[in-house]
Structure formats: C-alpha cells, structure tokens
Structure I
Amino acid sequence: MVFESPRLIIRLPEAEDFPYFFGAMSDPEIMRYIRAPIQAESAARERVNGWEKYAEKHPGLGVFVAVLKENGAFAGYCVARHVNFDSEQQEFEIGYTFLKDYWGLGLASELVPPLCHYCFTQTKAPYLVAFTDPENMASQRVLRKNGFELFGQRKVYEGISNEYRLNQVGYSA
C-alpha cells in the first residue's frame, strides 16, 4: 500500500492490472476528457511500460492503482508525477481516472486530499498542478472542492486544458 483514503487503497500497479488499464484507456467515454482512446493492446502496453520506466527512475512517483477497501476491486488509477512524465520540468501533477462503475460515488473527491499530501511529501514542490478539459465540469468541481484554484489555460497533452494549482503553503489534507 502506498496510501489510503476512507474507501480506497492506493497501491503500486501489478501485472494483473493491465486488463483494467487497457479497458479504461480504450473506452471512449472514460477517455472523453483525457485523450483519444487507445484501441491497440500493444499501444496500451507501451504506455504502461513507459509508466514502469518512469517509476524506476523516480521512486515514489508515477501511476498508482485505486482499489476498493471492501472487496479489492480495481476502481481506477491516479498519478503523482512530473507534468507529462517530463522530469526536466520541476512541476508536479496529480490526476485520477475511475472506471465508469465508480463514477458519481465521491471517490475522486475522497482521493484528492491524500493524493496531494502524498505528492507534496514525495516532491517538496511549492505547488501541484492538475489539468482538466475545459468542459469537464465534474473534475473541476472535485479540484475546487479540494482547494485547487484555476490558474489559467495551458497546452498540455493533446490540447488546451484548464490548469488548476494547489499551493503547499497553507495546505492541509
């Protein structure tokens, strides 16, 4: 276990998690506000291999799995990492993706405080960033509810995203 929330255990990925990652990455509805869905299993494996290499190079950072405490079910995954896995940048990002069965249950709102605490502890960064598609109102509500403030818009990944920031000074999970 890396950390936990009231209903979730956040742990390192395991080989058995790949079908869940691929299922999420290939689902157009889940990927709607993130990036184009990946349809080829080989492309998804390449992405997951990239995550593993990043985690080896940056212990304590990367992609983590969120499982339900009550039954161990894979609910989604989250990130605490350099922005876009680019260690040349000295900005750190949090993010989260949940499978559709777990939408609307408040899990993202519950995950963000311990995820931010973890990322601040690992990085000692003065602030964290989170990016959302300008149309992703649900994710924006989660971030604002947890103290993030809209900083502006920024070109990241495949387009323009809203950039939210959370300052470490004055933050308490």
Structure II
Amino acid sequence: MYLQATTMNVWSPRGQTPIVRVDAGRSKAGFYGTLNLKTGQEVVTRSPVLNAEVTARHLQQGLDAFPQQPILFFWDRAPWHHGEPIQRLLAANPRLEIMECPVAAPELNPQEQVWKQTRRAISHNHLTPKLPKLADDFEHHLQSNTFQSSFLHRYGYDLVCPFLN
C-alpha cells in the first residue's frame, strides 16, 4: 500500500473534475492476510518489507490462531513466499500445507477478494494525508470485518466435508 490514492468512479458536477492528491514519496506498508474460509475472519501481519522471514512469521500466526486443526494455505507465487525460513517452518509443522494458485489466476485466491473489498472501503479515493494512519485504517478494517467467500461451496467442500469427519 502506498499513500497515493487509487481512484474509483466518483460523481462530480459536470466540468468540475475531482482533484486526487498525489504523494511523491515511495513509503509503503505491506500486509499479509489469511482468510478463514469458514468464518470469514482475517489473520493479518503488517510489515514494511515482504520477504521469506516475514512470510514465515505470518504462517506461524496462522498456526497459533488454529492450534489443533490441519491448515491448508492457498497463495500466489510471490517471490517472498519461498525461502529457507518457510521451508524450516513447513518441516516443523506437518499439519500445515501450502497450495500455490496458478499463475495469473487471482480469482482462485480467496484472499484477493479481501484485498479488493478493503481497498474499496479504505484506500480508494481516500483523503488521508499520512501513510501510518492509512495503514492503521487498512489493518483495522481487515481485523474488524468478516469477509464471506463462496470458495468452499464453489469447489465442492459442502459435498466432500461430510466424508472427511
């Protein structure tokens, strides 16, 4: 996330184009998010950098949030999703499994809908002048809302689930 607002359609009087302020800085805030597909709750990690160490820390947050259940993470092929810290964490936690989404298929990653909804609510057309405040608002939105997903139903979980217990 950058301070610069991304724009969406807005209404304005004819001939009076809205002004969107631009931040020339390169400051950014990074977020990792994991959506619990059953409850719609989000596990969030905020970090100024995205790398394998922070990814492993986020995976550990998921393990801590659900200490008994097997966990399947779906994620994209971002370069920070690979590396030695992640391999160590996976080796030490056999109940954690990773499934990579195909290249260029954001519709198969349920987390992408969470990002889209949160950007729409917080960072599109915003007037927040400072990045830390915008990042706080973004993180608060992720943590205080539930995000419903049709992913499980769409891919047959309701049909298979009774056989898994």
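Read-outs: derived from the displayed coordinates by stated rules, not from any lab. All figures in this text were calculated on a predicted structure; none of them were measured in a lab. Cβ atoms are built from the backbone, for glycine too; each structure is taken alone.
A few points about this structure:
- When volume of the Cα convex hull per residue in Å³, for residues 18-113 alone is computed for each of I, II, the largest belongs to: II
- Structure with the greatest value (metric volume of the Cα convex hull per residue in Å³, set I, II): II
- Source structure (of I, II) for relative contact order in percent (Cα under 8 Å, 6 or more apart), computed value 18: I
- Structure (I, II) behind the derived value 1.00 of FRET efficiency 1/(1 + (r/R0)^6) of positions 98 and 138 (r between Cβ atoms, R0 = 30 Å, to 0.05): I
- Parent structure of the calculated result 1.4, given that distance in nm of label points 7 Å out along Cα→Cβ at positions 82 and 122 is the read-out and I, II the choices: I
- Parent structure of the calculated result 3.3, given that distance in nm of label points 7 Å out along Cα→Cβ at positions 42 and 66 is the read-out and I, II the choices: I
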